[in-house]
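Any read-out appearing in this document is the output of simple, stated calculations on the displayed coordinates, not a laboratory observation. Since the structure is predicted, the reported quantities are computational estimates derived from the model, not experimental observations. Cβ atoms are built from the backbone, for glycine too; each structure is taken alone.
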Structure 1
Amino acid sequence: MSRTDRGSRFIAAPPAAVYAALLDRESLERWLPPDGMRGRVERWDPRPGGGFRMVLTYLDPADGLGKTSDATDVVEVVFADLLPSRHVVQRAVFEADDPRYAGTMTLTWHLAAVGGGTEVSVTAEDVPPGIDQAVHEAGIASSLANLRSYVEAARPGTPSPGR
């Protein structure tokens, strides 16, 4: 049975600024890793059919329940669809020996212009059963908060409505 996890966040910046952060290697390394992790992009090809390989490392290996090793998650991502300032569709596969983490998860990042900013919603479909839903949704929320901080910091003087 497939599972879908979700998250959303308002960002006080136009969709083009958010979209740019979704498709910039250095930006992605800074905002995508959820709290308690850091990320490193090893391969980068930002076009439909291209993608990236990211190594996510737990800052405190004692806290880690990595999918690839005790302290890391390695994910191969393909950009399935890119529609500037509208959405980014990614197909993600974790490197893991445990079959509970097998399969391709589809992440769709929707961007909608609203009230002087962008509503970003993430839909993760076909989430592998080994990924705890509450932990995954907390990770999505953390990445969205990081994205908001990153994009809004790049736009000084932009007020945040606190959503």
Structure 2
Amino acid sequence: MASKKTRTPAIDIGITDLERKKIADGLSALLADSYTLYLMTHNFHWNVTGPQFNSLHNMFMGQYTEQWNALDVIAERIRALGFPAPGTYKEFVKLASIKEVEGVPKANDMIRHLVTAQEATARTARKLFPVVDAANDQPTADVLTQRIDIHEKTAWMLRSLLEE
């Protein structure tokens, strides 16, 4: 008996295929920036040294844990829109606006790198808003709003550590 091939039903959520694709592409860039930021923060958590060790080690752990949880939210929104989420280093490097940091910077340089990466991730999320607004996609707008808020607040807190 021949097996009957089943087709995946079309997605009919009130957002066109083209709009869903544009949103998924933007979210993929956000996922790539978010993963790169996560990895940078975790790396710095492992490798920070100096007089600020304890406070930075603990702060970085809180930041990378929050970032890790956000990755799932972003990837699952891409999936809900009907597209595969990027999930390899090769894809993330191609999509990310954040460049990896080579070597082990000093503690204050780690903070500077993280400020830059937090701000870049906020910009990536903000850049997607016009597409999301035009598509009337409130769930993605909610994800973007939450991510921008976290990245801007974290960048501010990190910048505060660098003030004299």
Structure 3
Amino acid sequence: MSHDIQYLTKEKFADLERELAHLRTDRRKEVAEHLEYAKKLGDLSENAEYHQAREEQAEVEDRIRRLEELLKQAVITGQGGGDAVTVGSTVRVEKDGDNKSVVFTIVGSEEADTASGKVSNVSPMGAALLGHKVGDVISVATPKGFTEYKIAAIK
């Protein structure tokens, strides 16, 4: 896993802690039971169920390691606010030459969900917004070229 800073809200941090606890207890036990059952089926070299259970075990252990590292290095973000855009800010932008506005919340990459308006701090839009203030015009690289947005409000 990369050693970049991972920003998380308190809620997402708690969700990931719950997932980690579930993986360490319930999920590990389920996988161990699958492995034991598969071992009883005979020749391990040609036992598809055994190989599938081993693969499942590797995936669970990999996710546990990834979550442990993520939670250890996570920086908990606040609700934003202030004069400049930061991780945790909710920003309303207007596309240059367009009267419509769009609202984004800047989050860490683990929480990004464009469908609900949450953009990662490392995405082109998120990175372009960071550090800017109301009234600033930013330029964002898009598949059709660069698009300019004006920051209308920051919460």
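With distance in nm of label points 7 Å out along Cα→Cβ at positions 42 and 66 derived from the coordinates and found to be 3.6, which of 1, 2, 3 does the value describe? Derived from 3, not from the others.
Assuming -7000 is helix-only ellipticity at 222 nm (-39500 (n - 2.57) for each DSSP H run of 4 or more, over all residues; to 500) as calculated from a single structure, say which of 1, 2, 3 it is. Attributed to the structure labelled 1.
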